[in-house]
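> Structures incoming, each one as structure tokens.
Just so it is clear, none of the values below were taken in a lab; they were calculated from the coordinates. Just so it is clear, the structure is predicted and the values come from calculations on it, not from any experiment. Cβ atoms are built from the backbone, for glycine too; each structure is taken alone.
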Structure I
Amino acid sequence: MESVRRIAERVMENVERVILGKHQEVQLVLVSLLCQGHILIEDVPGVGKTVLAKSIARSIGCSFKRIQFTPDLLPSDVTGVNMYNQKTGEFEFRPGPIVAQIILADEINRATPKTQSALLESMEERQVTLDGTTHPLPRPFLVLATQNPIEYEGTFPLPEAQLDRFFMRLQIGYPSLAEEVTILGDQQRSHPLSSLEKVVEAEELVAAAEQVREVFVENSLRDYIVRLVHATREHTDVYLGASPRGSLALFHAAQARAAVEGRDYVIPDDVKALAKPTLAHRLIISPAARIRSVDSISIIDEILHSIPVPGMRMASRFRS
């Protein structure tokens, strides 16, 4: 997995020239990209969501499109339309902004459920179908959807079934005091993004994604992943726990994290580090628990502390 580690290091170092102090968040985006999974970023405006998406796209030489979701946005504004060409006498497909490799779906919860569904269908099937004709989407294909966790007026919150289709949910957060001072200096005359160059070919990333699936996951760790997910279904504060899609997301994300760190095997720390980004958004908290201000992150933390980690057998296996 050394080749995957080198690719990951080049991309992360390049992106971190623009996104300061967010190594873990950049790594999570790269893990999702290697797993061909989409990301929901819940954060306040101005913390670098658009810059992060653009930096990833430029680093791997991918096409980038930004879709600003509004209540009057139609599904065809996302997917594209068939237009009649008077010269040829035939209908031609005019692709919408979804036909790109890196998509920023800004404030997805401001669009109507019908438009949200059009986007999520493209995410799941990785294709656009108009008038019976299917148009495949390019590879790699990553959607970074954002929503503001503070302002809910005039929004259409994503239903739980649609939230479950996102591979990860994460927050970027504010920079530290020193990092924000550095940002002021770096952007005094121009934005660092303008000089960001491609460091990896898109084809290399697709090949790396294929290698990630070969990362070894020991049986005790598979059992550990399933026990964590089952615990979310049995927790007293959870109305509906994570589905098997959550188990698969945690499994594949752990493989990708191991490969990014140069290992061809998964360790318990990979699973523990990715449990919250891959599972927390899949939980529906019971009304009684919400009244007590219980959230999904604290529940995952509690489950991680309660489920025994299969450490000793893994360590002895890899020493031999």
Structure II
Amino acid sequence: MNKKINYEVKEKIVELAGSCFWYWNRYYSFLDSCGVPKQLYNRYPKDTYNKYTVMRNIIDTLEKQNHLDIINNIISNFYKMNNAIDKDNLDTKKAKVLLNEFRQIVGSDPIENEIKLKKEQEHRINKDTEISSKKELEDKLSSLYKEFLDLFSTNQYTPQQRGFQLEKIFSELLRVNEFDYSPPYKTDTEQIDGYFSFEKFDYLVELKWTSEQIKQKDLSIFDGKLKGKGQSTRGLFISVNGFDENSILKFTCDNPRILLMTGEDLIYILNNTFTLFDSLKIKTNILAKHGNINYSLKNELIK
């Protein structure tokens, strides 16, 4: 079914065609800018038709062909006009009156309305996508959180297997948070438990699940891995059962490059109390301001 524009609007468009244009080249330029095909207006040569009749025939044809988009362009361009184009040859007072009447009838610019509508639709789509992505992330975090807690309660894993499962959980945590990361890998001389980029630094990851707190020796080995890397390389050492105080003091120096994260910190991330991004941001800010490499996320909850 062919859609038609309002009769009064159509009549005003026809009237404006002759009231705003004197020269045919400017009239044709107007039609071109609206997207009217040349072969359409060339059907009505200027030696035979006047501008009013040409516009009426163009509108009728566009309606039959369902080209309401082109008609809307014509309406929009007239809506934006404040006076006749060829002022020296036409009654500008009459043109202004007709254009004002036209704007009152139309109410608003159809192209601007379409742009606004598209933006609203895009906003709704983006909002729905954001909600869906957030729900997907929450579901995945919930699953990882359960996996992590299960590692505490089950005896089916050896200490080495438990550490391997921890590597998988943290790699998946990086992935679902859309970090630029690499899962655990080996070089010719060392084992790396993972790698990721955060802000201006690259981080090597070390994960440990031991029955006791991490001692200075383990941090020294990890620090050795960092020494062979670029200046923008830092380390994130995750120990489920925390770190010995002496080891913390040893690596809290004038230029600390190792961030420490405990199992408690990891729980706050996996249960979505803090996002991974916010957690790293908090820890790096404290590192930069105070040189504290072992800042607990729990401190943020009691501020």
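> Starting from the value 11: which structure in I, II was relative contact order in percent (Cα under 8 Å, 6 or more apart) calculated from?
This value belongs to structure II.
> The value 21.8 for mean count of other Cβ atoms within 10 Å over residues 234-241 was derived from one model only; which of I, II is it?
The value was obtained from structure II.
> Consider the structures I, II: one of them gives 28.2 for mean projected area of the Cα convex hull in nm² as calculated from the coordinates. Say which.
II
> Quick check for you: by Kirkwood radius over Cα pairs in Å, for residues 82-145 alone, which of I, II is greatest?
Largest value of Kirkwood radius over Cα pairs in Å, for residues 82-145 alone: II.
> Right, another one. I, II: which one has helix-only ellipticity at 222 nm (-39500 (n - 2.57) for each DSSP H run of 4 or more, over all residues; to 500), as calculated, at -14000?
It was calculated from structure I.
> Can I ask one more? If you rank structures I, II by mean count of other Cβ atoms within 10 Å over residues 98-105, which sits at the top with the largest value?
Sorting by mean count of other Cβ atoms within 10 Å over residues 98-105 in descending order puts I first.
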